[in-house]
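Input: structures, listed below.
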Structure P
Amino acid sequence: MNPILALDFGQARIGAAISDKLQMLAHPLETIPANQQAASRVAEIVREKKVDHVVAGLPKRMNGQLGTAATEVLEFVEKLRAILPCPVVTWDERLTTVAAHRALREAGKKTRHTRGYVDQVAAQMILQGYLDRRAAKAEVQSDQ
């Protein structure tokens, strides 16, 4: 199996995380500047790592509706779908950045020192949630 790439979108940075080849564990990968070259950097990663598919975190509002941030992510997802050789799916990522900040704080990291990789940790949380849900779904189907 090939790894899965996850992206956590922010105004300034995009966190990237990648799964292992068994698609069981998520690992932080890198932080990509959210600029004109972001889509091409994602495409480079997909090629270099032979990514199976991309999971884009979709920041829904707490009531489940899509806001401005989610609309911007969907626009970027469409741009990625046009240039990537693999599928791009979205995944509800409410509160993952908050959870990433909390996890880093609990690990003793100061907020100002985590700016460079909090987005990677958020992407890792998105991907691990996605992988866990897929594994649970596969287990239920095999039990039937």
Structure Q
Amino acid sequence: MSAGARLADVTAGDDIAAQSYQVTRETLVRYAGASGDFNVIHWSHRHALEVGLPDVIAHGNFTMALAARYLVTWAGDPGALQEYGVRFARPVVVPDTDEGATVEIVGRVVEVLDDGLVRVDLTVTSSGQKVLTQARAKVRLR
């Protein structure tokens, strides 16, 4: 990982550079294998339609993990994420194309705490709609 953000250089109100992640059907198959979540709505168009979804959707925990990846990449340390929580607002719909779906994440430092932690709020969207809300984290910076 890179050197990452430094506590001395971060102030409340700072925006963290946006990052986009591509999610394809192949991504979902790989995640299903790693997580053991083989729910058919994550790979079968027919089953997704039968339960009222517009198409196959990404696993909610996968979407949450992308946002965690964004944070630890920014921090430069996979152990930096100290607290993290989200609410699932909308699914990430993943069409059966080479491009799949794009998940876009941008963060803002909302508070610098005394003990080396910073509180970050995230905006996580796909197709212009928020897919995670109340996405908040505390990240330890050096």
Structure R
Amino acid sequence: MTITTGFNHVATLCSDMGVTVRFYEEAFEATVTFEITKRDDHPWMKILDIGGGAALNIFEVPAEEIIGERRRQGGRGAIDHFAFAVASLADLEVVKTRIAAAGAQEVGDIQRLGHEWSLFFRDPDGMELEVCCSAE
């Protein structure tokens, strides 16, 4: 048995806090639980509750500081993408509609990957993300 209980949070960068937070609120019903205003030693940050005890920590930085080639696996840095979990295929179908309406780019098709259903998309900054549920 593992000592960990899962992920606590994922930290990510954005170029427009308003656009990014609105996207996660509309697509996933995320809620802002904490905020640090921009200071000389810290960028603007908001923490969003994304459910299941996990959070998304979003930092706003100038677009030119978000490095990497977002379209090529291996070019996106040490973490290629992360995935949100939903409870069922029906929820995944609802999320597909919600993320498209909220402004996701390149919303893919729901596909079976082993023991999961998977949906890839790009957030408003073009970062590749995924939503999954069990196919069992």
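Please treat every number below as a calculation from the coordinates, not as lab data. Computed from a predicted model, the values in this text were never measured in an experiment. Cβ atoms are built from the backbone, for glycine too; each structure is taken alone.
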TODO: Could you tell me which structure in P, Q, R was used to calculate mean projected area of the Cα convex hull in nm², for residues 23-62 alone as 2.5?
DONE: Q
Open item on the list: By the measure mean count of other Cβ atoms within 10 Å over residues 7-14, tell me the structure among P, Q, R with the highest figure.
Closed with: P
